[in-house]
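Nothing in this text is a laboratory measurement; each read-out follows from the coordinates by a stated rule. Every value quoted in this text rests on a predicted model; they were computed, and no experiment measured them. Cβ atoms are built from the backbone, for glycine too; each structure is taken alone.
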Structure P
């Protein structure tokens, strides 16, 4: 029997007479940056009150901020399949990882499944939020998630989201496996063996108060691909992390 998600988020349009990300996706070159931002604000992301704030923050960032950022920077041209999938998402199912059978223990790890109107899987995301100061193996976690993701056919891409400061071993691993020293490969960020785009996000460990919304929010930003760089730097020399570990 399929496992039920721990949290479910639904996406709707606030005003059907205004533009939405789906409209932008269908004709991206006809929209200005401000139009895209307004289209993203027209999204209404609803979640159960028990949903952790950082879980909702990741979904909100991807469907609104990352979508607009990709359009404004031109990244969507290199990640078109994933960018289009963002606009088609209507449901987000979140599964918290656990260990043990008898004494089942919840882990600070969450898998996000983004689904369209027919409940077809579009792309995945993975979030780790361990307690501050906890010794956590982020590289192992990243490999295990990529292995789980690799079992899904026609996946548009994945996102890995880790708390600040972003773990350098994961960044170096992804940069090397996506051939980030090449200007085209850097922005497409595809691991050849897996065949889908892999982006990295950093989330603050603690929320900050936003006086405009009168609420606490988690700040998230894109770590890789690095849109601020003018020229790719070669990945650092680290011990080989063979993708055979995903087999």
Structure Q
């Protein structure tokens, strides 16, 4: 299974809003200990995760889980610290605990769906994304996720519709990075259908929307080469190498 970044801009925005209101919405009686940790602690944990400081994030989240055992948000942060570190099996039970503590928390459904996807549990992942879309039908990332599942199941027409929906919703929300990744995946559909010119157009739009999407540069180099554009293919390959090295430097690290 392809590893997908589940902490896209829209998902982060959803979580940040929920974190900011968690304490106000979920407290016990005034004389009792609050159910949820302070929003500042949850925000710190989220920022550590976004900064890829997973060990520190997990240590803080683990403390929050111990101090606030009824907190769905603390469990979510602990799950995310493992999920973003590609430790999906470790993340799974904490996602499930978070849902048990708060069955109505939509943010957990989406992230847990990506966890299941990365574990290869396609049917369960689809169920979580569909559940999310019943509550929030205009959430581009969930349509994108189901598009991936459809594409991998060789349901090409359904995948095309989902990616196109994700593109439309992302564009409406002015989320360039979300639109870019959906266009890059729509290009995969066109490649499979041997519609190389359409694939090239989608990939060129993708890298224009998000110049950091180095995987799209690599795909673009392959498509241009198949179209006979050797110079364009070499240019795209150079961009792939440059951007990938800037974002994921390999110096001093084994591949």
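Okay, here's what the table says:
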{"item": "With relative contact order in percent (Cα under 8 Å, 6 or more apart) derived as 10, matching label from P, Q", "result": "Q"}
{"item": "Value 4.8, calculated as distance in nm of label points 7 Å out along Cα→Cβ at positions 63 and 223, assigned to which of P, Q", "result": "Q"}
{"item": "Structure with the greatest value (metric Kirkwood radius over Cα pairs in Å, set P, Q)", "result": "Q"}
{"item": "For Kirkwood radius over Cα pairs in Å, for residues 95-206 alone computed as 14.4, the structure of P, Q it came from", "result": "Q"}
{"item": "Read-out helix-only ellipticity at 222 nm (-39500 (n - 2.57) for each DSSP H run of 4 or more, over all residues; to 500), computed value -24000, structure in P, Q", "result": "Q"}
